[in-house]
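There are structures below to look over.
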Structure P
């Protein structure tokens, strides 16, 4: 038989409201009553219902965790970090997969129906109106890996992808590469647009550097493999590729190898993200490190502030990226 609040009250010899207050954070209850209730609950094996508690406190401790690119193993790492960090704060993630979704308002209404206390959007490809829709529905929201804007409409945390592109161009130039290509992700993704902009603009200012752009269908191994295969059909590869992320880089490296080209002997590859797979012994990808741990911590801290003060103005938190040296680029000249 399921043990209920009523059974605990009868066992402890107190009212049901006294039991309820005992298990409600911040509620007033005497030390003697609390001791009676906790002892009765222990003997009966009673565990309070979090959902029932939410009815009285107005808090469910549910956090909508939203993304759309589950084909990319990097986002599995990100979700692992987010779920563990949320659970460490006594919050429970409600996972939402928005792959191929186009109607942001529909999901805002659904998460409202679940009475989530807040929303984390973890995506560099979802358009900004998804996060805006959650905010307009009255939900505290923070967009991780969003486009960096000085005056954002919603709270954002991530890196400045324009600066990431600049960093990539300077890095390749310092290593003696002159014919280079940005092998990006989806053409409409803000991360792709911004990295390409920083890369091409900066390359044009560096002596002797000629930069081109090519897009992949998405952020995946298959997309990187296909894009590089298409480029090789058009002619010889360029000297180096700055790829839209690590998983595209790994796909591109596989296509190069299948066509008889060695990395970095024949072609240099620079990735972005520094996912776990990038340092595997058979890959050893030189990449631009995105501080995902710091991003996750900043997102959850910012969300906690918004849950207490929903009127707090939106702000953009921008963290620094840096190059991680491995084996897919030649050494600086």
Structure Q
């Protein structure tokens, strides 16, 4: 009996010890997990802080590059301008730092459609009108869109921006959007960026992809009057922008050939451009020269920062108008 009781006591003690060891092991694992989690969290916070520091540095560097362009070139950018659309990489240890400069002058500002009024949005203006709605109509037609699609896009943007609840022909107001899943309402404000168009009726993925080289969104405080297309930075996939400027007198294929055949350093001035043989068939009175120039009014700068596996993409829009200091119009983080 004594030996049996001793064996039972020994077994109970062993089980107790094993339970204590298991509990201590579980506590150790939990503490180790907590320590690792805190370490990762601290590292993530430090990485985010470093990324924000790089972002501020990127904005300052962007302003320096813009200032240099204005000082050296007076904003007269060409496709041969060093650094245009070519990423500029800074050698930073353990980090990726890229800055890309693009001419943001060559586009149709969707926010300008609201100035055309409902009649223009519904096709009420005559074809000879130089309203923003008719300019957009000619650009979209050259891009291969049909009139019904274009009316829907124009009316959709106007209804999205205006503050009334009366839908234009082909447009949509809250009554349409609140029936979607998930439901939402029109903003009643100017568009903030191009990504917002995804919420507007008619702007499907195919339409946005087709029009993306041709359209843009400028904030309300941007200078729209006097904004010109820079003929020396215009890309071939932006040739449609010249259709309303040439009053539709030149076929889109001929315009593309004109842009593709541009001198490497660009046309010396507007007169040299107008003297190009490709434009000989266009009557001078049909060319809206006030819409053309060799100086860029807006420049976009993209900054890509990568550090410790995390990436931050930022976009800046600058305005460079004659006799005015360079101003930052928009700053946004992408993604």
Structure R
């Protein structure tokens, strides 16, 4: 039987080719951005106000900036959303609240163009709330990681070397987080992407999907260890991959097609969220097959890149 995991050096190299540029951009953003973070932070994670303004007539960036300057807001981030015919603009500025916000919108209506307040919105986050959201995001990721580690270990506790499955599943999960986070950092630099609470939702979904796909293969490996005693561990793993490949690809491709449709035809406000999800789904499918499982074999055979250096650990009889 052709052993898929034997070419693991190629799979690991492909992963590094995607991850390393993302890490470089995350470091670059951390050094250059005022917030010293790997990504541009949205209003959910830093103090400020975000205006989503829909004008009933054409507006210009210069006129919008001039109105904000009248209120002492000299460096707003102004960008047009959608097509020019939509007359929709997004403005990020310092923290505003209450009457200040309404007075500014009234001034925009008089000096730039009428603002459709039914289709416009303002989101304001104070410094305290921003810090709480950031802290909660960090705790959520840490809790998810620990929970997954314990769950995989408990599920495979009767399999030989159960802890290895947990560690390799977490490693594949980190791979997916780095791929999604790294590409987001690249897009943050090139296209001005900002992360918000939806980004956190997307990353937690990516984490869950990555581990779910990996567990399907791990479960088949556990079954085949009993059914095919006497075979080499590498052969058992490759057999398990082949037997579960159609299921993994069917589920993944279905989700990818849905995400692609949403990315192409969905609303502008969710496109970044969908893009991060799509990147994570593709990465999760890849890492489950070509990272998580080959890492278990590499650990078993004490050979990271496919060439056995010494005799592998024996697979205990059950």
Looking at structures P, Q, R, which one was Rg and Dmax of the Cα atoms in Å, for residues 65-216 alone calculated from, given that it came out as 22.2, 73? R
Structures P, Q, R compared on relative contact order in percent (Cα under 8 Å, 6 or more apart): the greatest is R
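Read-outs: derived from the displayed coordinates by stated rules, not from any lab. Keep in mind that this is a model prediction, so the values were computed, not measured.
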